[in-house]
Structure 1
Amino acid sequence: MKVLVIGNGGREHTLAWCLAQSPKVHSITCIPGNGGTANLKKCRNLALGVTDFEGIERFATVNNVGLMVVGPEVPLAAGFADYFLDRGFQVFGPRQAGAQIESSKAWAKALMQEAGIPTAKAEVLTAAADAKAYVSVQGAPIVVKADGLAAGKGVTVAQTVEEAHQAIDEAFGGRFGSAGDCVVVEECLQGQEASVLAITDGLTIRPLVPAQDHKAVGEGDTGANTGGMGAYAPTPVVSEVMLERIQAEVLEPAIATLRNRDIDYCGVLYAGLMITPEGDPKVIEFNCRFGDPETQVVLPLLETPLESLLLACVQQKLAAHPPIEWKEGAAACVVLASGGYPDTYKKGFPITGIGAAEATGAMVFHAGTRLGKQGIVTDGGRVLGVTALGDTFGEAIAQAYAAVDLISFEAMYCRRDIGFRVLGQS
């Protein structure tokens, strides 16, 4: 089978790496890919845009592509699955209607309320003055979210009313483009965050191992939110009993409500959760695709061939698929970022030490890289995700940092406390 992977981040490198291990996968083309996928066995890059549907269709038709796997949310929100499903291709990723679960936080909140899914109390507001007035009444801490897609940077957990007002001004002032034309203002949930990525064919939904990521740029989970500075799995904050509750209270109702709305949802349903001090799961947000960097710790633990799970979803046969099998132990990923991220940063710096890091047994997943004439260079904010496995979290985290210390590029930055909540746990 020939597979197309859409995207150019660490998530897509991980997907391609995982798919390439299957003898049933003949070749993988990444559009547009990155420096890591350019050097991956069975894989090549194709320099097309992720929303160049006509160009992708020409390539897929000529090359007899058997499966398309969409990594990022932007092409899904733009109707990627609609375009290619309507032309007879097999696509792992929801249609545009289903992708609204990520592309509009207001839409997702309404769906959660309809489904009875536990979530934060919220108000949807379309004018800055109204949003500020609501915040002034509610008080702080409070959460301000741009309604649309903002590359993981449209959420502010405001500790003061003034900070919330500033976030509202930024949203309506155009910082996130049209994504900020509407805001969702929510109560600030307390507890530990967790990510549960589940695969679904629209009828059956199965969770993957739960993960935790570190969204804040600074150590101790401080500073601005990012796309994610590191992750680990399986997180002990989601026990087997808790995962059963999430399946029954979150995942099943979400798929049932989508189906009631005549939305045939095939792909990943990613629940970003807060596990409250009382031990209850509440949904912070839904995403319509694999998480990044959660994918970099979830897929390396997967024993079941990934392509068999994806095909079971696109062929609506997930209920008949055998149980998903997982490796024992833990996985940890440390993100290496460009200095200045998530704000301004420079690109084009040579990267050294990747081979030495991989020689330790770690997996180095490329995110913001490209293959230049002189080798791999930086090409984004989050540059690499260094993942290691271990029998315990302590082993996995120590091995990941040992590999990190072998890699270098100008102004390289990483958090040195990834996994601090689970260190010492098995």
Structure 2
Amino acid sequence: MHSRTNFPTIEPGDSAAGQTARIQAAVNAAHAAGGGTVVIAPGVHLCGSIELKSGVELHLAHGSRLVAADDPALFPVLVDHDPKLTANKACGALLQARGAVDVAVTGSGTLDGGGAWETVPDWLSAQSIFRPAMAYLEDCEGLRIESVSFVGAKWWCLHLRRCRHVRVHGVRMRHNWPNSDGIDPDGCRDVLISDCDLTCGDDCIVAKSTQGDDCENIVITNCLLTTPCACFKLGTESRGTFRNITLSNCVLRGNVGFALYMKDGGLMENIHGSQLVFHTDSAYPILIDAMPRDYRSGKTAGTIRNVRLGPCGVRGPGRAWIEGPAEGSVENIRLHDIDWVLTAPLPSAPLPKPLGSARVQVDPARPAYEAHRAQVIAVNVANLRVDNWSLTGADAGERDLIWRTE
């Protein structure tokens, strides 16, 4: 463990370039001293990308606001995404680190990405706008993000790639731009996300494996997750293994509450969700999908197995959908102790399942499985258990509990 030394508090500056240099110099000095705390004083700090380093805690004092400047020159490119899978190919970040050990961002201050709530662009227009991430932390170990607020993210907010021993606690997020995911553990291990309140324009908490790295041993608990997209999601843009991931004691207010999307090859196993409250108007708040990204590719999407969901309470009109390919790669799924209050009847022409990504091609000759008026639609699923459900409200008496392919 590094020794801790307090360094002079950083006061607001007069220019983004100057303030970036002052904060970076303080971080460098703390690192060179063997570790220390850099305090950001109350006030507005307009700046560019800050590189965090081993042994350094960046502490945002109450009333401080670190704001991303609208100047690409202040944000070096940190990561090249695959443009076939992910938008914003060349991405910088307000906070960044590579290979750092014992790093923390703490305090009751705010990190502001500059994405105003009132001026949200449409999805297509947003792809050509300069949009740095809020934080991109790669190959870090012993990482702690605690109590800070993230607002106005224009792109992925907290992107963790190949990080180990991560603790995200008491974080608040408020943003509504396209692609503004909340927390993205990407090929990470030993991650605890707790007591967070996230309102996001895209998925709230989404584990990924964009480079094929395994995502393992992730615990998410005691969180409020609100989004028009997925509250909790594994995939897409993922090729590696997801293993030993739990979601518990959370309130999910979104489109899809619990989403497993295996589209690009890989494995999801030992995924558990319990003591969850869903409140959604979505057609499919529970979705487990192992269909390939492009039906013409001839590639398999991957495997999903050993998934358990329940006990849960759901309020909304929708249903659950579980699907794998005809050759079989979805198995050992249990949905149990589900108390579902139906707030509206099924429409005469029920909606098909969500695609999970903007880059999915579905076979136009595919059967319309959604036409079956059952609460759980299961296509090519082996060893599925659906037990101890309560369906009340709307047209509960007219729905079968489960329909599955033979």
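I have 1.04 for Rg/Rh (Cα atoms, Kirkwood Rh), for residues 273-368 alone, calculated from one of the structures 1, 2. Which structure is it? So the calculation was done on 1.
When distance in nm of label points 7 Å out along Cα→Cβ at positions 265 and 353 is calculated for each of structures 1, 2, structure 1 comes out greatest.
Ranked by percent of Cα pairs over 37 Å apart, structures 1, 2 are topped by 2, which has the highest value.
With helix-only ellipticity at 222 nm (-39500 (n - 2.57) for each DSSP H run of 4 or more, over all residues; to 500) derived from the coordinates and found to be -8000, which of 1, 2 does the value describe? The value was obtained from structure 1.
Taking distance in nm of label points 7 Å out along Cα→Cβ at positions 17 and 393 as the criterion, the largest value within structures 1, 2 is that of 2. For the structures shown (1, 2), distance in nm of label points 7 Å out along Cα→Cβ at positions 233 and 337 is largest in 2.
Given a value of 16 for relative contact order in percent (Cα under 8 Å, 6 or more apart), point me to the structure among 1, 2 it was derived from.
Numbers: 1: 16; 2: 8.
Going label by label, the one that fits is 1.
Given a value of 4.0 for distance in nm of label points 7 Å out along Cα→Cβ at positions 33 and 257, point me to the structure among 1, 2 it was derived from.
Working: 1: 4.0; 2: 4.9.
Label of the source structure: 1.
Values quoted throughout were computed directly from the atomic coordinates according to the rules given, and no laboratory measurement underlies them. Being a predicted model, the structure only gives us computed values, none of them experimental. Cβ atoms are built from the backbone, for glycine too; each structure is taken alone.
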